[in-house]
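The structures considered in this document are given below.
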Structure 1
Amino acid sequence: MMKAEIRIVLKPGVLDPQGETVKGSLNALGYNDVEEVRIGKFIEISLCGSDPSEAEARVAEMCRRLLANPVLETYDFKLARLTEVPD
């Protein structure tokens with residue numbers, strides 16, 4: 001079994017209103033050194049099988065087809081072999 005950890009973020013130059021709101025709140029709390037906040041997504045997927053190259057291809061396909069919006073977002077991921085089945 002494999003586990004994919006996927007990170008999806010907005011492309012540079014894409015407006016991030018949620019990030020701007022968090023930045024404003026942090027500044028209001030006194031964290032004036034915060035210059036920019038970008039909000040993204042983190043997704044974990046457990047996959048049956050143990051072939052890393054097949055798992056990599058499948059996760060990339062999932063990202064392209066559903067998980068990330070290629071117009072606005074970029075993604076990267078890492079794969080790890082699970083030694084025991086998660087609960």
Structure 2
Amino acid sequence: MNMVERVMINGTRLAGVSVLNIRSIMHQEASIDDKPVLKPNWCLKVIPRADGKGVDVMLLIDVSDVFTDVKVHVCRSGYGVVGF
């Protein structure tokens with residue numbers, strides 16, 4: 001993650017190839033009450049095969065209630081671009 005002047009850039013690579021890029025520009029202050037409720041919140045868990053050839057288990061997990069003790073230090077609003 002790289003953050004310069006409220007621009008956040010994240011990149012994900014798989015086997016040396018870029019598969020996901022996210023660029024967010026957080027240009028204004030916001031209140032946590034202004035944000036939408038992000039439920040349900042899903043997480044994909046991928047477990048590879050023991051021999052390393054492919055995937056053995058793929059689980060879709062509801063993690064909506066996992067983060068119940070989160071303390072928000074900064075809340076900003078803006079826009080972003082996602083590239084696959």
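Since every read-out is calculated from the coordinates, none of them should be taken as a lab result. Given the structure is predicted, the values throughout are model-derived calculations rather than measurements. Cβ atoms are built from the backbone, for glycine too; each structure is taken alone.
Relative contact order in percent (Cα under 8 Å, 6 or more apart) was computed and gave 51; which structure, 1, 2, did it come from?
Numbers: 1: 51; 2: 32.
Comparing all candidates, it corresponds to 1.
Comparing FRET efficiency 1/(1 + (r/R0)^6) of positions 7 and 47 (r between Cβ atoms, R0 = 25 Å, to 0.05) across structures 1, 2, which is largest?
Across 1, 2, FRET efficiency 1/(1 + (r/R0)^6) of positions 7 and 47 (r between Cβ atoms, R0 = 25 Å, to 0.05) peaks for 1.
Please state which of the structures 1, 2 yields 30, 21, 10 when semi-axes √(5λ) of the Cα gyration tensor in Å is computed from it.
Numbers: 1: 33, 16, 8; 2: 30, 21, 10.
The read-out comes from structure 2.
Tell me which structure, out of 1, 2, gives 0 once helix-only ellipticity at 222 nm (-39500 (n - 2.57) for each DSSP H run of 4 or more, over all residues; to 500) is calculated.
Values: 1: -8000; 2: 0.
It must be structure 2, since only it matches.
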